[in-house]
Structure P
Amino acid sequence: MIRTRLAVIIFCLLLPFQTFAQESSAVKDKNDIDRILELIPIKQTLNELPQELKNQFSQNPFGITTSKNEQLIKLFDKAYDTDSLSNSAHQSFEENFDHTYSDSVLSMLKSDTIKPILKSEANFHTIQGTRKQIVTKYELEQDEPSQKRISIIKDLIERRSARESGIESQTILFRSLVIGTDTISSRLSLSEAQVTGIVNNFNNRLQMQLEDELTNNYLVMYHELSDRRLKKYVDFYTTEAGTELKESLNKAIHTAFQEASNRFISSIESL
């Protein structure tokens, strides 16, 4: 009996420390997630792809009335607003990322080797970066990259699953706009099979052109970085930590777009 009481007393004494340790661990996990997403320019991807598809549908490819198309674009902007996309992606990443890799990922992202790469990625999407792209593209035309350089770039695209992720993201966006256009219009009345056919045609075109598009963009984005530095970036994505980061990030992006798509279609159906 004495031993039992002693055990209970010890357990009660230790319980506050266990609770504190759990809370401290949860705080660390959240802080780690915040740091990772601050270092990686995920917001640019979340902002740019919707803008590209919105610009295409602003041209009214299905020929619906001008007022309906303008209404479609306004509802699209509202559903795909920056804050909602960022919040969805952040929550998805936090739920799916294996926190045991946090230290490894942060150590790599904050290293002197990788920091210039992340800076180049972030700058690529700025106004200054867009202007610089013109000069860089001209330089690449005058002095074509070596096959070794192209090979490293293609390895990076493959290791990051950039092509597959891009196709899935754009397909989610495109499908929502096709369904949204059909729903808001009183004239189209597309069948499910027709919607699927339109989306599949779009998907097939993407598969043929996206790898070349990504290769060209990466060549421009990383133009000032050495082969050696980029190779280390590729090597990072071959590790367990790099794979976990890639898969969690891609899922976060797709989840954010899918939730925005659902909001967009629901807003049109409720008109």
Structure Q
Amino acid sequence: MIRRIHAIRFGALIVGLTVILAMCFTVPTFADTTPTAVNAGTTVSAAAGSTSAPSQYTVQNSTYSAATTFKIKAAHTGLLAVYSTDVGGATVTLYSSSGKKISRDLYLAPFTSTTAAEYQKKSYFCVKAGKTYNVKLSNVSCSGGANSYTVSFINKTFKNSSGSSKSKAKTIKRNKTYYAVLPAGSKSSGWMKVRVKKGTFKVYAQGLVDNYIYVHTSSSGGAILGNMDIGLYPSYNDNGKSYGMKYKFNRSATLYLKVYRQAKPASGVVAIKVKQK
């Protein structure tokens, strides 16, 4: 969960925190809509869907296991969620419009499964409004001997409250939730800064990611030596928990928060909250 625990120059104490904190992420289950029928093994122009009306497709014919590609133009900057009610299992991969692979291969289990881990029931990618992406489903098996499967898409917007570098770090306030948006196909990091008072404060992070993304903390008042980073992993998706650190500074300082991709390719939306009375 949390790595590299060391001493702080100010004599501050760091401890790992794992709490259930309702910070940000809710994705609805299903909508009562009629899926559009498409043929397996083809490239399909698909809608991005929304939180209130996911776009749904039934992939059918005798070769349903063949790789099927959904060409989607993102309506919002934020998350693109992919899920299915009745695959037995599948591999989901995100590509750019030119065909460049911009995510790792993710395993997708049925949304209704009682045995699969929660993070395997939906695949999350971070996308930019107006850009076109290709979502490929391959290695598909179907549940209960069915000869077709459904796949659904949700595109949910999140406001990016981070800058692309330390010099462009965006100022945030304590005790409020902000988002760092790291789109697929990019190598950028997300930077925020916040003024903290003398005493104890906590930094929390929560994310929906397709690969490992970390939060690194530093301070204008002196280096946080060997500072541990908060790790956000795909296996944490949808578990309702936030991960964090606790500090005790002996004077006020500006805290810098860098949200970065530890592994490539990687994308996701990360919620950040700095708590201090």
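Values quoted throughout were computed directly from the atomic coordinates according to the rules given, and no laboratory measurement underlies them. Keep in mind it's a predicted model, so treat the numbers as computed, not measured. Cβ atoms are built from the backbone, for glycine too; each structure is taken alone.
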Once mean count of other Cβ atoms within 10 Å over residues 123-130 is calculated for every structure in P, Q, which label goes with the largest value? Q
Which structure, out of P, Q, was Kirkwood radius over Cα pairs in Å derived from, given a value of 21.4? P
A value of 17.4 was computed for mean count of other Cβ atoms within 10 Å over residues 83-90; which of P, Q is the source structure? P
Value 35, calculated as relative contact order in percent (Cα under 8 Å, 6 or more apart), assigned to which of P, Q: P
A value of 15.8 was computed for mean count of other Cβ atoms within 10 Å over residues 211-218; which of P, Q is the source structure? P
For helix-only ellipticity at 222 nm (-39500 (n - 2.57) for each DSSP H run of 4 or more, over all residues; to 500) computed as -28000, the structure of P, Q it came from: P
Which entry (P, Q) yields the derived value 0.99 for Rg/Rh (Cα atoms, Kirkwood Rh), for residues 179-258 alone: Q
